[in-house]
Structures are given as C-alpha cells and as structure tokens.
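Trainee: Please find the structures below.
Laboratory data are not the source of any read-out in this text; all were calculated from the coordinates shown. What you see is a predicted model; the values in this text were computed from it and never measured. Cβ atoms are built from the backbone, for glycine too; each structure is taken alone.
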Structure I
Amino acid sequence: MTKKHLGSIYLATAATIWGGMYVVSKVVLTVIQPIELVWLRYVVALITLIMVGIVTRQSWRIRRQDFPHILAIGVIGYDISIWTQFVGTKLSSAQMGAMITSATPALMVIFARLLLKEKITFRKGLSTCIAMIGVLCIVGVGDIGDANQLGGMVLGIAALSWALMSVLIKRIPSSYSQLVVTTYAILIATVLITPFAFSQLDQAQIYALSQPAIWSGVLYLGIVATAAAFFLWNKGLQMVDAGSGGLYFFFQPIAGTILAWLFLGERVGITFWIGAILILSGVFLVVKES
C-alpha cells in the first residue's frame, strides 16, 4: 500500500466518523448546549491525546518558527470553523449547512494552489465537481432560498476557515508527530473557548452529564470524533495533496445519512444513492490519479 493510499484511508475514516457524529450529537444536544458540548469534547480529546502521547513517549518540542502554524490550526480550524458551523446552522437550516460546508473541498483546491502551489489538474477539478453534484443530490435543493442569509454567510466562513486550516496543516514539517500537533492545536482551541463555555454552563447541564447516554455520548465525541478523527485527518493530509484530500470530506454526508437511516429511522430516497455513487466516483478519480 502506497503512502497516498494509506492517507486516503485515514481521510475517509475521519470523514466517516464525523458523519456518525450526527446521530450521537442529536441525543446529546437535547440537554447540552452547542458551545458547552464543543468544550467538553475538546477537554476529553485533550486528556486522551496527552495520555496517548505520554504512553508512546512522544517528543513535545516544537520549534518557535513552526508554532504560528499550529496556532492558526487551533484558532482557524478548531475554534472559528467549528463555532461558525453551529451558529450558521442555527441562523439558517441544517440543509443550508450541509450545502455550504460541502464547498470545503473546492476551497481546499483553491487554497492549495495559492499557498502550496499545487497544480489544479483536469482530473482533480472534474472529481471535485462530480462529488459536489453528489452532495446536492443528497441534501437536496428544496427550500434553500428561505434560509436566513446571515446564516449562509456565517456558514461560508465555516467552510472557508476549515479549508484554510486543512491546507495549513501541509505547512507543518512532516518530522513532527501529528499526535503532538493535534494535541497542541486542540489545547489552543480549548483555552480560547473555555470562557465562553463556562459563562453558559448551568446546573441542569452538569446534572445531565450523570446520565449514561449523555456522558457516553460526550466520551464518544471527545475520544473518537475529536481526538481520533482530528489526528486521522491531519495525518492523512500530510500524505496526499491538499486539493485531493479535500474530496474525502464528502464521506461525511454519506455516513451521516446512512447512520441516521439505520438508528434514527430517517428516510433515505433514491437521490441519496445517486449522490453517494457520484461522490464515490469523484473520489475514485483522485485515487486512480495517485
């Protein structure tokens, strides 16, 4: 297995895990507010990554000139992008959220060209277009026009910031352990988000954490969907072109829809399966190119 193929597996796994977050978050968010949930998952992820780092005897030393890039990953990706996703969806609709954030791979292609001088090949451009059409089939285009325009603008910031963060990861020297890089970035994000989370935390939410379904959901979101998925995404992007790597982001709506169908009883129509085939076809074009 080549380095690029292994990176593809890492990226697809991370995006699939994020798709599964929809099912778990739907339960947890009934009692925990979004900003507090983000903080809790980051704290759990941080503890997990530090423990793994200590057990595996990672070197935690980062050169001063590389710290700004890690700071940018934490602030732009793990704070701004995640927060604007929640706010934008609240101001508009989940459908618009899926629509606009699905532009992330295309934005990654552009940022990779501007910042990393990666070539935009015909196959890369075609695969991105095919996959984005697949996303349109999955989320639909029904009442998008009725959604709040401000929410759409905020969601645009979410897509833009995650794409920029994903490309900046390529600026981190490959000599660093991605576990260490991910830990520092989540630490930065946690410190910045802590004041906002504590200002809204109340006794009812603290009590809710004693419920097995809630605390187990928080543990899943922190350990699997944050610590593991962020690490896999960062590791995968180090192994493939940034522009091509963005395509694996499209595994998120596929996994989310299938799991919602299986566990929440949500309906899945023929357009979903058409969209899934188009997304997988787009990814196949990139894998074949590599």
Structure II
Amino acid sequence: MTGQRPIIAFLYDFDKTLCTTDMQDYAFIPSLGMTPAEFWAEANGFGRRNRIDGILAYMYIMLREAERKNLPFTREDLVEKGRGIELFPGVEDWFSRINAFGEARGVRVEHYVISSGLREIIEGSSISHEFKEIYASEFYYDEAGRPVWPKLAVNFTAKTQFVYRINKGVLDVSDDKTLNDSMPDDSKRVPFHNMIYMGDGLSDVPCMKMMRAYGGQAIAVHQAANRAGVEELLARGRVDYIFPADYREGTGLDETVKNIIRKMAISDRLWEENLRQLRHLGEDVLPDQVGLFSNLNP
C-alpha cells in the first residue's frame, strides 16, 4: 500500500515454535491425571476410529475427560492453565526487539499466531498481548460459561486461509465475503513477500509452501528431538532456513531475521520509488505491470 509505512508480518505456529511442547501438556493434561502420551494416544485413536478431524477429536476428548473427572472446564480455567506455558529462550523480549529493529528501518512489524492449539490457553501465556491476532482452535461457550460447540478448528491445511486474511487485512473469521472479494495486488494490506512464517515441522508445511511460492520467507525452528525432521524440510526445499529454537539476541535466528527485515525494507523502498517515477512521467500503472513488479519483489 503506497503512501504508508510498509508492514512486515510474522506468522507463528505456537506449540514447539514459541513454547517447548504442546500447550495442553503443561497444565491441562496433568489436571486430568493423564500423561501427555496417554492423552494424545486417546485423542488420536478416537479421531481415527470415528474418522473425525484430528483437531475436533482432541477438543472433544478434552471435554469428555474433564467431564468424567468432574473437573471445571470454563474459558477462564483454560486461560489460567496457559499461565504455565514455558517459552523458548529469548521469546519474552523477542517481539519488542524485532519491533524496534523494524521501526528503525522504516517498517511496521506485526505478529500473528496461526495455531492448531487452543486460543484460550494461548491467551493465558505471558506473550499473548504481543499478537495483532491469534488464530487458533477455540470453543463457543454458553451463558453459564460452559463450552458447547467448537467455535473454530484450525487444522494443518486450514491454516492457509489465515495467511490470506492477513494478506488482505480481513482479520474477522466470520467475514468471508470481503475475504473473497477481488482486490488489486498493490492494495493488499500485507503483501506475501513481506511475510515471514515460523514453524517447527510437517504441520506447518502448507503455510511454508505458500511463503516460498509467493515470495515470503519460511523458517523452521527445532529442538534436539525434531532436528532431523526439520533438516529434511530444508533438504526438500520446504523451508528457507532452519535454526535451533533460541530467540535471544545475537543468535543465528535473530541475525537472519534482522537481515530478512533489512531486505524487505529495501525492496519496499525500491518498489515505492519505481511507482513514484512512473507516476511522475504521467503513466498509469496497469494491473499487469503491478503483477510483474510483485513477482520481481523478493
């Protein structure tokens, strides 16, 4: 969008990308008297036996097991269980550092979550206020505060719709009409080439492939347990970079992200200068020209 500061959007998976394991593992599953291995085996098995989407299956098992054990299950209770989420090193101050770095280079940085985990639990984390929007699975609650229906279920392929929402600036998940309206490439709020997706594995591949296809950047972070899988993503050309999940200043992840921001900021300035010169000559920028420039913008 011309005449405004360019926006660079960071899109994050959450589990094992910003925090160390599945968010339910920290407090919710132990409250059931189950181990994470027991819970996920039950949820995945239930889904396979009944041919239920895996996200809906785990949401149902959460409800069922809490009811069987007469445990409270309210939105407030789930948010509270998010307080115990353990973040990777450097995540706490990552957002303010990256925002300031972008600001110094004339761009505005925004952060979004696109997760198959639960929005309620993410909201309890110490970093929930850092995100412009949190797209994650969520329950709908009745007047008494009881969960009665899935409000949103974000499976792995469904994640891509939220990339389009961020691209167009149509963040309300109930607004499908505006999302599907035709919109010139140069009027989209966050161009794909100004997006950086950060994930940890196969569940992120659809979004990572979008980034690589449309000019954005895809980064996979890893712990020791999933390093081999992440290396395979790099070898197969599904991500641009891989790093240990260490967000502290001066790490390889931190330095590479800053270089990407530099590159995106320079590309946006060149784009603006190109359009300025064309308009100065009195030439209209035709849609096919804009599309050409978008493809050339790294």
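Trainee: By the measure mean count of other Cβ atoms within 10 Å over residues 41-48, tell me the structure among I, II with the highest figure.
Mentor: Top value of mean count of other Cβ atoms within 10 Å over residues 41-48 goes to structure I.
Trainee: Please state which of the structures I, II yields 45 when relative contact order in percent (Cα under 8 Å, 6 or more apart) is computed from it.
Mentor: Details: I: 45; II: 20.
Clearly, the read-out refers to I.
Trainee: Can you tell which of I, II yields 2.6 when distance in nm of label points 7 Å out along Cα→Cβ at positions 225 and 241 is derived from it?
Mentor: Considering all the candidates, the number was obtained from II.
Trainee: One of I, II was used to calculate distance in nm of label points 7 Å out along Cα→Cβ at positions 17 and 281, giving 4.1; which?
Mentor: Structure of origin is II.
Trainee: Once Cα Rg over 2.2 N^0.38 Å is calculated for all of I, II, which comes out largest?
Mentor: II
Trainee: Suppose you compute helix-only ellipticity at 222 nm (-39500 (n - 2.57) for each DSSP H run of 4 or more, over all residues; to 500) for every structure in I, II: which one lands on -13500?
Mentor: Matching structure: II.
Trainee: Going by mean count of other Cβ atoms within 10 Å over residues 33-40, which of structures I, II comes out largest?
Mentor: Once mean count of other Cβ atoms within 10 Å over residues 33-40 is worked out for each structure, I has the highest.
Trainee: Taking distance in nm of label points 7 Å out along Cα→Cβ at positions 49 and 257 as the criterion, which structure among I, II has the greatest value?
Mentor: Numbers: I: 3.1; II: 4.2.
Greatest value across I, II: structure II.
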